[in-house]
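*Asks:* These are the structures, in structure tokens.
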Structure P
Amino acid sequence: MTNAYLHNINKVLETIAEEEQTKLDAAAAIIRKSIKAGGIIHAFGSGHSALVAADTINRTGCPVAINQIIDKTDDMAERLNGYGQTLLRHYEEQYGLFERDCLIVISNSGRNPLPIEIAMGGKAKGLQTIAICNVKQANSLPSRHETGLNLTQVADLVLDTHLPIGEASLKLPKTGLAVAPISTFAGMFIMQSILLLALEGLEQETTDIPIFVTDNAGIEDADERNAASRKRYQGRLRRFGV
């Protein structure tokens, strides 16, 4: 079954690359604009989608100017109306939310209040808001938010993961149980693609690109370079995800 799993993963990634290219470019332009203006990319994912946001933090080859909004309830409040407003308010008090920044919200279902309220709150502060979401899934079931809106109806720009409803891509032969989820692959491909495109665009304008480097690649002054890059955004970034 692993060959079938690999096939399904590749099929989804290829579909994203073909169907979402215009929106990938648009998202990259938003990110590039924020970085040029000295802003921060705020990233939030609820549930397993938090992995997509976390994968960019202090990560080799990723922009330094990314900060993760972390839900410290470990998703226990994901369906609670009003919690997202409280979480974002506390986050803003510590790290700030400014119009020069942008916001990326990742949610496979797009129906739970927490990611919806994070997106709403970011937009209310004037941040351009990008959603990474399974559009088919979001539109297949009612929203759990009190407004009745789902994430795709709130964000400025929606990047579709093109996943099957429920995200599992295979069924066990005897029981028919759905297995082999692929949302993390899709989400990370989209996230890293828009960051890559943004950095590629920046390189056309400047060689001063604040990205994380690693001494594992033979860059002996990597720690010093990373520290200098982080200093640009002092007070606006979590320290090692805490």
Structure Q
Amino acid sequence: MGKIVPYIAEKDKLRLDPLIENLRVKAVMLADFHVEKIDAIAGYMRYVARRVLVETALNAAEQYQGKRETRYWLIVDHAGIASNIAFELFDRVLSREPDIAKRFDFRHLKLENMPLIPADAFLLNAEIDALIQEIARIGGPEGYNYHGAYCGMVNYSLTELVPRMLLFMADASNISFDWFFVALLINFWLGLARELYVTVARQYEDEQIEKNGDVDVYKKLLERIQTKH
């Protein structure tokens, strides 16, 4: 059997892994101060993932387009990375239990059901910043030097980090880690993709509609449906 190749080059993995581990350790340490430790770690997951997805994308825009502002390709990157992590979890973990996989409902979480971000989440900023900066160095002009290079680094970092945060906290709380937690992780990523659309992409789309005018197709769809009711 050949060597299993990681998502990213081994040399990049060696640069990111210590930063991922530092962030996991800090999040677990903070969660230990909360009564509901699993809820706290889920909130930290949301905080970390949002910051890493959004800020690495803005870094790429600044490096390659000269402006640190949202672009459509960044919105696609946000949703693509979050959704792909969810689909990978389904295909490579949950699908191994066919009965549960068949019952799993691929539905975006309502935003109000996303985990609450703890008030002390800002204490993770130094570790998050270190990871974001290293991703910018690897993918930027002094590294691979193309605008989409950061995506693989973000995908790898969040794929590794988020489940490890949840696994460690479940063990520390003497909670059995089962298929439910895998389903929770999948819906977390789908919910985050939806959240980023609502909080980032929707604003960008509205600005473009104001600037360039809207497309007609949504109006046509509504008119067609409403004429039948």
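*Asks:* Thinking of P, Q, which structure, once helix-only ellipticity at 222 nm (-39500 (n - 2.57) for each DSSP H run of 4 or more, over all residues; to 500) is computed, gives back -23000?
*Replies:* Numbers: P: -13000; Q: -23000.
Only structure Q yields this read-out.
*Asks:* P(r) over Cα pairs in 10 Å bins from 0, in percent, for residues 67-210 alone was computed and gave 10, 32, 38, 17, 3, 0; which structure, P, Q, did it come from?
*Replies:* Numbers: P: 11, 35, 34, 15, 4, 1; Q: 10, 32, 38, 17, 3, 0.
So the calculation was done on Q.
*Asks:* Ok, one more. Just checking, which of P, Q has the largest value of relative contact order in percent (Cα under 8 Å, 6 or more apart)? Mind showing how you got there, number by number?
*Replies:* Values: P: 25; Q: 34.
Once relative contact order in percent (Cα under 8 Å, 6 or more apart) is worked out for each structure, Q has the highest.
*Asks:* If Rg/Rh (Cα atoms, Kirkwood Rh), for residues 35-74 alone computes to 1.01, which of P, Q did it come from?
*Replies:* P
*Asks:* Next up: Of the structures labelled P, Q, one was used to calculate Cα Rg over 2.2 N^0.38 Å, for residues 27-122 alone, giving 1.33. Name it. Before the final figure, lay out the partial values.
*Replies:* On the way: P: 1.03; Q: 1.33.
It was calculated from structure Q.
*Asks:* Here is a further query. With FRET efficiency 1/(1 + (r/R0)^6) of positions 11 and 187 (r between Cβ atoms, R0 = 35 Å, to 0.05) computed per structure, which member of P, Q shows the largest figure? Intermediate results must be reported in sequence, preceding the final value.
*Replies:* On the way: P: 1.00; Q: 0.55.
Of structures P, Q, the maximum of FRET efficiency 1/(1 + (r/R0)^6) of positions 11 and 187 (r between Cβ atoms, R0 = 35 Å, to 0.05) occurs in P.
*Asks:* Taking distance in nm of label points 7 Å out along Cα→Cβ at positions 59 and 171 for each of P, Q, which is largest? Don't skip to the end; give the middle numbers.
*Replies:* Numbers: P: 3.3; Q: 2.8.
Between P, Q, the highest calculated value is found for P.
Each reported figure results from applying straightforward, stated rules to the coordinates on display, with no laboratory input. Keep in mind it's a predicted model, so treat the numbers as computed, not measured. Cβ atoms are built from the backbone, for glycine too; each structure is taken alone.
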